[in-house]
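Visitor: Next come the structures, one after another.
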Structure 1
Amino acid sequence: MKVVVIGIDGATWDPIVPYIKEGELPGYAKFWNEGLHGPLLSTIPYITQPGWKAYSTGLNPGKMGVYFWSKIDWKDFRIRNINSLGFHGRDYWDILSDSGRKVAIIDMPSTFPPKKVNGVMISGFPHGEGPWVYPPEFEKRIPDSYPKEQIHLFTKNEDPETTMNGIERDIESRFSMAEMLWDHDLVHVSIVMNDHVSHFMWNNENIMLRNFKANDRGISRLLSRNRDGYTILMSDHGNGPIEDEFYANEYLSSEGLLVKRERRDPIISREKVVKIGQKTGLYSLARRLPDGLQQRIVKRVKNIESSMETGIENLLDWQQSRVIALDEGLFYVNPLYQEEKEEIIKELVSKLDAVRSRTGKKLYNRILRGKEIYWGPYVDEAPDVVAITNEIYHQRFQLSGYLWASEIPEEKMAYRTRQVAHHRIRGIFGMVGPGIEGKEITASIYDLAPTILKLFGVDIPEGLDGKPLI
C-alpha cells in the first residue's frame with residue numbers, strides 16, 4: 001500500500017473552490033468533490049515553523065520546544081535560528097522507517113539537516129552548511145532542474161509573469177522528484193512557493209490562477225498514479241488578505257518596554273546594494289547562471305538580508321529591555337526582570353489591548369498567556385504572552401523605524417513589494433483512497449501523523465495531540 005502526502009504551503013480553500021466549480025482545477029476537485037475534505041486548523045502561531053513539524057510529529061509546540069523560526073538566547077543575548085535538530089519528538093516517518101517501510105520526504109521546511117530514514121530525505125529550507133540530502137550520495141541523482149534554493153521572488157522591478165515562469169519550473173521539479181521516488185511506501189512532497197505567491201500576488205488574479213494550475217497539474221499526476229492507494233492534501237496554514245503590518249518592537253520601544261541602542265548605518269546599506277543590483281541588471285543575470293552558482297549567490301544574499309533586515313539583536317539594549325517581541329504575536333519578558341514579571345505582563349497586556357490600526361481597528365483579537373495555549377515538557381520555553389491578531393493584520397519583529405508598514409515610503413521598501421496577504425489558521429485538507437467517504441470535516445494539523453500511521457497499520461505512540469481521522 002502507498003500513501004502520498006502533498007503539502008501546499010499556505011494553501012486555503014477559499015480562493016480555490018470557485019475555480020473548482022468552474023472546472024479549472026480537476027486535481028483539487030477530486031478531493032473537494034469525492035474525498036474527506038475541509039479546513040485544517042494550524043498551530044498557534046499559524047506559521048511554517050512550527051506548523052510543518054506539528055504535522056509530522058502530531059505534537060503541539062509545548063512538546064516540540066519550538067514556537068517560531070527563531071529562539072531568544074537570553075544567556076548570550078542572541079536571537080538564534082532553529083533547524084531540525086532543535087525539535088523534540090519523532091516524525092511519523094521515523095516510526096514508519098522502524099517498521100520497515102520505505103519513505104521519501106521531499107522539500108519539507110524544517111528538515112535541515114536531514115535525518116537518517118529508511119529511504120530518502122531531501123531537506124527543505126532553511127538550509128545551512130553541510131549535506132542537505134540523506135543519504136548524501138543521493139544528491140548526485142538529483143537533476144539540475146531541481147534547485148536546492150528557490151530564488152524566484154516577486155520584486156518591484158521584475159515582471160511578475162516572468163517571475164511566475166521560474167516558480168512554475170520549481171513547482172514542476174518537486175512533483176517530478178515525487179515521481180522519481182515513487183517506489184517508496186510513503187511519498188511526501190512540499191510545494192513551498194505557493195506561500196510566497198500568496199503573500200505578494202494575492203490580488204493578482206492571473207498570477208494566482210497560474211499558481212493554482214501549476215500545483216493542480218502535479219496533484220493530478222500523482223492522483224492518477226496512486227489510484228489504489230491513499231493520497232492526502234494538506235497545508236501548514238492558510239492565507240488571506242491583509243491591510244497592514246505592525247512592527248511590534250518599535251511599538252514596545254515607543255512605550256518604554258524595549259530600549260534600542262544607537263543605530264549605526266552600514267557603510268553600504270542594504271538599499272544601496274539592492275539599487276545597484278536592479279540598475280545594473282545583476283538580479284536578472286543571476287537567474288540565468290548555472291544552478292550551483294545561483295545557490296552560492298542566494299546564500300550570500302540571504303546572509304546580507306539577515307544582518308541588515310532581521311538581525312535586531314545588535315540594535316537592542318538587552319539589559320534595559322523588559323520585553324522583546326518575535327513575529328506572529330509572540331512576546332517574551334526578559335528574565336533579568338523575573339521579580340517584576342507579573343507586573344510587566346499586566347502592563348504589556350493592557351497596552352496591547354489598546355493598540356489600534358491606522359484606520360482605527362483593534363489590532364489584537366485575543367491576548368493570552370503562553371501556558372494557556374501550549375502544554376508539554378517545554379512549555380516553560382513558550383512566549384509569556386501570545387497576542388492573536390485581527391486576521392487582516394500581521395505582526396513583524398524587525399526594527400524598521402516605523403510602527404506600520406503602510407507608513408514606509410516606497411523607495412525604502414528595497415527590492416520586495418509589500419505583502420498583501422498573510423497567514424490564517426485555516427489551512428487545507430483533503431483525503432482520497434479506498435473506503436474514504438466524501439464529506440466535509442474540520443481537522444487539526446495534529447491529526448495527520450496518527451492518521452497516516454493508522455493507514456499503515458502501525459501502532460500510534462501515546463502522547464500525540466491529534467487523533468486518527470478514519
Structure 2
Amino acid sequence: MDLIEISCLLRDKCLLDPQKPIVVGVSGGPDSLCLLHLLHRLGYTVIAGHVNHQLRETAGHDEEQVKEVCRQWGIPLEIERVDVRSFAQNSHFSLEEGARILRYRSLMQFAAAHSAQALAVAHQADDQSETMLMHLLRGSGMSGLKGMQYRSFNPAFSLDIPIVRPLLQVSRTEIEAYCAENSIEFCQDETNSETKYFRNRIRHELIPVLENYNPQVRLHLEQTGQILAEENRFLEEAAQRAQKQVLLRQGEGFFLLSRERFLKLDIVLQRRILRNWMIELRGEIRDISFSVVEAGLSFAGEKNPVLVKPLLKSLFLASGEGQNLLLYREDADLGDLWPWLSEPSLPWRLSDEKVNLSRHWQIRCEIFAPGEITFDRDPQVACFDADSLSEQFELMPPAPGDRFAPFGMNGREMKVGDYFTNQHIPLLARGHWPILRAEGRVLWVAGLRQAEFARVSESTRRILKLSLLKID
C-alpha cells in the first residue's frame with residue numbers, strides 16, 4: 001500500500017484537514033482497523049466510533065477488541081449499542097438495512113458531538129464492485145450505478161457532515177497484507193460467509209461466476225463507476241440549473257413548479273428533478289423506485305389529470321386547474337401558498353383591529369369616513385358599509401352548498417365552489433380558504449371577491465376596510 005498515494009487521496013479527494021477531527025467507523029474487522037491505523041499514522045486527529053449491533057454472539061468480543069486496540073494506540077473511542085432486531089421489525093427493514101441505518105445514525109451523532117470534519121468509513125475496492133452489482137440487480141439508475149464516492153453527503157443522516165471513503169482503490173488483499181505487516185489483530189465476522197445476506201451472495205456466488213467470464217471484472221466495474229460518476233455529476237449540474245427554471249416556490253414540505261416549463265425539459269432532466277425533490281421531501285431514497293417516478297411523470301403529462309396523485313405514503317403530486325404542479329408531503333405547510341384558515345371557526349368583532357388566520361395570514365380591519373379612502377381593484381382588499389353589518393362576524397372554511405352574490409354581478413348568486421373553479425383555485429386550497437360570514441351570509445371570499453351584500457354606497461357614513469395580508 002502506497003502511503004504517499006493515500007496521503008494525496010486524503011487531501012485531494014476526501015478533502016481532509018489533518019488538524020481537524022475525524023470520526024472513524026470501526027467494527028473491529030481488518031478494513032476499519034486498517035483505516036484507523038492509516039489515519040492515525042499519517043497524523044490525522046481521529047476518534048474511533050464503534051456500534052454494537054448485538055446480532056452475533058461474538059459482538060461483545062468485537063467491542064472489547066476495539067476497546068483494547070484504541071487503548072494501545074491512544075485513540076479516543078465512542079461506543080453505542082443498538083437493538084437492530086426490534087428496529088428492523090418495527091420499521092419493516094431487513095436486518096442488513098436496519099443495521100446500516102442505526103450504524104450511520106450513531107456514527108453521525110459521534111461526529112456531531114466531536115465537531116468532526118467528516119465521518120470516515122472503510123469501504124474498499126471489493127465493496128465497490130459488490131455495491132455496483134447490488135444496485136444493478138435492484139434496477140438503479142446512473143446515480144446508483146456510479147458506485148460509492150470518496151466524499152459524499154447522505155441527507156438521511158446529515159446535511160453538514162460528509163462521509164469519506166479513503167480505501168475505495170485498495171483491495172481486500174492489500175488491506176489484509178497491511179494488517180499483517182503492522183501486526184494489527186482484527187476480528188472476523190462469521191456472518192460474512194453466510195449467503196442468506198444479499199451482499200454476501202454477490203461476493204461469494206455471483207462475482208466468482210463473472211470472473212470466469214472476465215478475470216478483470218472488478219477492475220472494469222471500478223472503471224465503469226468512474227465514468228458514470230463523472231457523467232452523473234454533469235447531469236446533476238444540468239438538473240440543478242433546470243430546477244431553478246421550473247421552481248416557482250419552495251416551502252416547508254412542498255415544491256410548487258411550473259407544469260408548462262417542466263414538460264418542456266428533456267425526459268432525463270424531468271426524471272432526475274422529480275426524483276431529487278422526492279428524496280429531499282422524504283429524507284431518504286427508500287421506495288423511490290423507477291415505477292414511482294414514472295407514475296409522477298405520467299401524471300404531470302396528462303392533459304386532464306386527476307387533482308391529486310398519491311406517489312408514496314404521505315407523498316403526493318397535485319395539479320390545479322392552472323398550469324402548476326405541487327409536490328408535497330402530507331404534513332406540508334400549504335398555508336404558505338394560499339390564504340389559509342387554521343381553525344374550523346374563528347369569531348371576531350367589528351372593533352377588532354386584526355385577526356390572525358394562521359401562521360402566515362392575517363386580516364387587518366380599519367374604519368374610514370367617506371373621502372378618507374381610495375378604492376382600487378386589489379382583490380386582497382374588501383370595503384363594506386359598516387353600519388349595514390352587525391358587530392359579530394365569523395371566519396370559516398367553505399361549507400357544502402355555500403352561495404354568494406359576487407360584487408358587480410347585479411345580485412346574481414353562484415356557488416362558492418363554482419367561483420373557486422372559475423378562478424382556478426386548486427382543490428387542496430379550498431378546504432381551508434377563509435370565508436367571512438356576517439348574519440349567516442357569505443360576505444367575502446377572502447383575497448378573491450366580496451359579496452354585493454353591504455356594499456359601499458352614496459349613503460354610507462362609515463367604511464369597513466378589510467385587508468388580507470401575508471405576515472411572513
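Visitor: Quick check: 5, 17, 17, 20, 21, 15, 5, 0 is what I get for P(r) over Cα pairs in 5 Å bins from 0, in percent, for residues 89-136 alone, calculated from one of 1, 2. Which structure matches?
Guide: 2
Visitor: To continue, here is another question. helix-only ellipticity at 222 nm (-39500 (n - 2.57) for each DSSP H run of 4 or more, over all residues; to 500) was computed and gave -11500; which structure, 1, 2, did it come from?
Guide: Computing helix-only ellipticity at 222 nm (-39500 (n - 2.57) for each DSSP H run of 4 or more, over all residues; to 500) on every structure in 1, 2 gives -11500 only for 2.
Visitor: Out of 1, 2, which one gives 30 for relative contact order in percent (Cα under 8 Å, 6 or more apart) as computed from the coordinates?
Guide: For relative contact order in percent (Cα under 8 Å, 6 or more apart), the value 30 is produced by structure 1.
Visitor: While we're on this one: Determine which structure produced the value 23.1 for Kirkwood radius over Cα pairs in Å, calculated from the coordinates; the candidates are 1, 2.
Guide: Attributed to the structure labelled 1.
Visitor: With distance in nm of label points 7 Å out along Cα→Cβ at positions 161 and 241 derived from the coordinates and found to be 2.4, which of 1, 2 does the value describe?
Guide: 1
Visitor: For mean count of other Cβ atoms within 10 Å over residues 9-16, which of the structures 1, 2 scores highest?
Guide: Going through 1, 2 one by one, mean count of other Cβ atoms within 10 Å over residues 9-16 peaks for structure 1.
No value in this document is a laboratory result; all are computed from the given coordinates. What you see is a predicted model, and the numbers here were worked out from it, not measured in a lab. Cβ atoms are built from the backbone, for glycine too; each structure is taken alone.
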